[in-house]
1. For FRET efficiency 1/(1 + (r/R0)^6) of positions 40 and 56 (r between Cβ atoms, R0 = 35 Å, to 0.05), which of 1, 2 scores largest?
2. Who wins on Rg/Rh (Cα atoms, Kirkwood Rh) among 1, 2, i.e. which is largest?
3. Out of 1, 2, which one gives -18500 for helix-only ellipticity at 222 nm (-39500 (n - 2.57) for each DSSP H run of 4 or more, over all residues; to 500) as computed from the coordinates?
Structure 1
Amino acid sequence: MSDHKEDAANLDNAARASCRVYGCGRSLLRAHALKSILLTLGVHDVEEAGDGDAALAKLKAPGAAFDLIFCDLQMPDRDGIETLRALAAWERALALSS
């Protein structure tokens, strides 16, 4: 492998290792499968919630920063679309107040 390819592979590994992923959904089986796939890919920082309200609370918490969010469309309390819309509205309000 050339030095450039090794550098790119090492960078990819480092990027995956530092990636923060948040998954929310009602299915424990899907959450476990998602976590297993991400671990296999080298992503080790995976957090999860069982419903949209818990997800919003975690995502809005001070210091919360995630690179990727997986959101089930059918969840108790608040579905995935409502959750993502509420998160987007909250982020817009933050940007306007800054």
Structure 2
Amino acid sequence: MDKMDNNDTITIKLEGDLVEDNVTKFKDTYMDYLKENIKKFIIDFKDVNYLSSMGIASILFLHKKIIDRKGEIELVNLNEKLKKFFIVLELPKGFIIK
């Protein structure tokens, strides 16, 4: 699910839609990396077609934790539907959508 890019950046590749079961796995993964002082999270949405409200909440929770340490979150490989969704959602500072 994830790989270390360098000392302060991690890429988390989501496997399947970010719904209840996967949200728990995603949150457990990023909480472990937050303990390691990671400042940049790259979240790969290549295999994601759907995002539940729990999925959105987990991303916003990670955002709060990352902003507290002056980091950022990069959302990559979003399909057009999810990209539009995140643009309409008007995410706060600290998010980069690619």
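Read the figures in this text as sums done on the coordinates, not as results from a lab. Since we're looking at a predicted model, the values are computed, not measured. Cβ atoms are built from the backbone, for glycine too; each structure is taken alone.
1. By FRET efficiency 1/(1 + (r/R0)^6) of positions 40 and 56 (r between Cβ atoms, R0 = 35 Å, to 0.05), the leading structure of 1, 2 is 2.
2. 1
3. The value was obtained from structure 1.
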